[in-house]
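Next up: the structures, one after another.
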Structure I
Amino acid sequence: MYSSNKPGSIPCTCTTVKKLSRVLGKTYDAALSESGINITQLAVLRCISRRSGEALSHVAAELEMDRTSLYRAIAPMERDGWISVEEGKDARSRTAKLLRKGNSILTKADKGWGEAQSKILNRFGKTDWLRLVSDLNRLADCALE
């Protein structure tokens, strides 16, 4: 799956990580299907929950999303009553808070997420996972320099 087309060549870091992201996304989306939420929505809801009332720019920064993409992601959540979005401290900023329905969805999604997370970590190994997280953070730092 992750092999290069050319013998002896080094696979593109971006393509390799994006392929892995799609594989993991499909796995987690399947695990979350009963909750009616996907892994991206789960990440956004969890972040809003942690940063309740803070500027959405902080949510976007934590998730490494541009604000336009974040606003597109949260629009259906606001429409469906999962979150409320309000003006922030100034006219250009906005904040979000989880509503009761959003909390309920998070609770329901946690079961499927937990099962997928446990299955993957048990197969991959928790120590190897922590090492990979460290390596991925180092790779991100290399890209940002």
Structure II
Amino acid sequence: MDVRRATPDDAELIGELLHAFNTEFDEPTPSATQMAARVRELLPLDTVVLLSGDLGLAVIRFQPSLWSRNDEAYLAELYVRPEHRGAGIGRALLTAVLDHARGRGADYIHLGTTEDDVAARHLYERMGFRRTEGDDGPLMFVYEREL
């Protein structure tokens, strides 16, 4: 599975994929064109997008860590078009995310997903992510709020 780092020239494709993602899960979404414009603004900063052809993407955001001198990574989005799921694209994207984050010097990565996204949760757990703090720690929760 070929995964590559996106460039600003890929903004329209990224906008289309992100719009499709939000639409599929009935989330409010800007238009694909608006998403593309925002992606063009973010790519030169601390946001990296990895693409698997036009079939899927992963969006990673980096920030300085409070707990170490390295960056930490946040997997903001991982999406594969529905008709291509189950073919290993998500796993290839997630492997590339981990490799890219390590290569950039990050020593920690986190993400959030919903309880009903069982396929994504299984992928994350197979790839070593855990839902607890430490190996035997308490269950972790992710919260969000509009400002």
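Okay, here's what the table says:
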| item | result |
| --- | --- |
| Comparison of I, II by distance in nm of label points 7 Å out along Cα→Cβ at positions 12 and 100 - largest value held by | I |
| If helix-only ellipticity at 222 nm (-39500 (n - 2.57) for each DSSP H run of 4 or more, over all residues; to 500) is computed and equals -10500, the structure in I, II | II |
| Identity of the structure behind 18 (criterion: relative contact order in percent (Cα under 8 Å, 6 or more apart), calculated), options I, II | II |
| Given 3.8 for distance in nm of label points 7 Å out along Cα→Cβ at positions 36 and 108, calculated: source structure among I, II | II |
| Structure (I, II) behind the derived value -0.78, -0.87, -1.08 of log10 I(q)/I(0) by the Debye sum over Cα atoms at q = 0.21, 0.24, 0.30 Å⁻¹, for residues 76-131 alone | I |
| At a computed 15.2, 45 (Rg and Dmax of the Cα atoms in Å), which of I, II | II |
| Which entry (I, II) yields the derived value 12.8, 41 for Rg and Dmax of the Cα atoms in Å, for residues 44-115 alone | II |
| Distance in nm of label points 7 Å out along Cα→Cβ at positions 20 and 124 from the coordinates reads 2.2; which among I, II | II |
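Coordinate-derived values only; no laboratory data. This one's a predicted model, so the numbers in the text were calculated from it and none came from an experiment. Cβ atoms are built from the backbone, for glycine too; each structure is taken alone.
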